[in-house]
Structure P
Amino acid sequence: MNAHTLQITELYEVEHSRLRSFVRRLIGNPVMAEDLVQQAFANILAKHGQAGTMSAAYARKAVRNLALNHLRDARRRAEIEVPGIEFDQIADAAPSPELVTLYRDELRRLLEAILRLPVRRREAFVLNRIEGLSYDEIAAQMNISRNTVISHVVAAMLELDRQLS
């Protein structure tokens, strides 16, 4: 162990308790205070390895800076709190069981209505509105004109609207 390392070790032994108390008052956490004091001395030892004299004032400044950095980082990571609003009072975005049941019932009614459409009309409607094909793609697939596809889709929508109203 060289003279500089010995000086830092002696400084640690003399100042450790005082610095730990100082940091604990700053951050309010005794375990973290101990960690920050040890980290500050490890940084000092790594940074100043062989040269220079070490003072209690320098160690105090190094520990203080680490504690302030810790507080700043903790604030960045902290949860955002809105005064007067508790987390459990915020409405859940998921639909209620009643709405799920209602939506399923409406979907069942729609599917039954689609099944009641004439075959060619149903095929054009499903290809366009459910599978997302264009009128030209449907016309090529069904071997009919584009205008006939449009007529089938419009007629299907009118029929579904009438059945579901």
Structure Q
Amino acid sequence: MELRRIHPEEYAAAGDVCVAAYEPFLTGAEDDYRDRLHDVARRDAEAEVWVAVDDDRVLGNVTFCRPGTPWREIARDEEGEFRMLAVDPAAQGAGAGTALARLCEERARAEGATGMALSSLAAMTSAHRVYGRLGYTRDPSRDWSPLPGVDLIAFHKVF
């Protein structure tokens, strides 16, 4: 498995992976978040999208939200943040998600961050187990709701 910045020709495949990974948590065909998940080109232009690939197959991807980008949601000035960590359902459990989260931590440390923050739906319990193994803890003081009916829970880690 190789971890690297996404190539433009991989945007569609990475978008498909995001939608497939998040599909159980979407509210139906009309859910606008599906379009945001699939729009990897925009995320990569406004933040940084990283991929885990194997033999040119996108296994997973993540958006690293640098300071000053519109993709940061809950990170404090001294923290990094990542969003939309997604692994192809057929590849889940093989370590791509963990590797991508660690890559984001390395990026944040390289930029001087002393910790990492992220948000998640309460129902994403598989992701929460990954975060727990990586040393993240719940931070209820940062739980929030970007839209009515969408309640996000926060996690953080101190480096």
Structure R
Amino acid sequence: MSKAIAKTNAARLLDTLGIAYELHQADVDLDDLSATAMARKLGAPEEQVFKTLVARGDKSGVLMACIPAAAELNLKALAAASGNKHVEMVHLKEVQPLTGYIRGGCSPLAAKKAYPVFLDESAILQERIYVSAGQRGVQLLLAPDDLVSAAHAVYAAIARV
């Protein structure tokens, strides 16, 4: 029997909201923190595992984008979806001070501040998706609509495969 996974702030938020989820844990390889590596470790299809990226819009400021593991973020599409003229990725050194999360463990839930969250519309095709629980190697498995509800997220076509 595997040992219990310590609850993260993101998991506690879901508990508070009464949203069903599962916590999953996988070994962390500091040389490969990619979402595709996480998908392999979880034994899940890459289109079911979503990575959370932090960006900044010229009008909205900081925002988060959740896209499938193997996809690239379409910055123009994210700008359009978020009401910005342009959006750029936040420098890695800024991610932790802004969100409280480190690279490889950035969750769209329970960040330091409630930033706007955009979930790629391909999530709708999945019964449940994985997103980071806010700690490297720990993932939440939940229904996409439940993530949208908990994060006050918006579905948008923001991924480029």
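Computed from the coordinates by the stated procedures, all read-outs in this text should not be read as laboratory data. In this text, all values refer to a predicted model and were calculated from it rather than measured experimentally. Cβ atoms are built from the backbone, for glycine too; each structure is taken alone.
Identify which of structures P, Q, R gives the largest calculated value of FRET efficiency 1/(1 + (r/R0)^6) of positions 34 and 106 (r between Cβ atoms, R0 = 35 Å, to 0.05).
Numbers: P: 0.05; Q: 0.70; R: 1.00.
Biggest value here belongs to R.
Quick check on the output: 2.3 is distance in nm of label points 7 Å out along Cα→Cβ at positions 10 and 146, derived from one of P, Q, R. Which one produced it? Walk me through the numbers before you get to the answer.
Details: P: 9.4; Q: 2.3; R: 1.4.
Among P, Q, R, the structure yielding 2.3 for distance in nm of label points 7 Å out along Cα→Cβ at positions 10 and 146 is Q.
Identify the structure, out of P, Q, R, from whose coordinates helix-only ellipticity at 222 nm (-39500 (n - 2.57) for each DSSP H run of 4 or more, over all residues; to 500) was calculated to give -9000. Numbers along the way, then the final one.
Working: P: -24000; Q: -9000; R: -7000.
The read-out was computed on structure Q.
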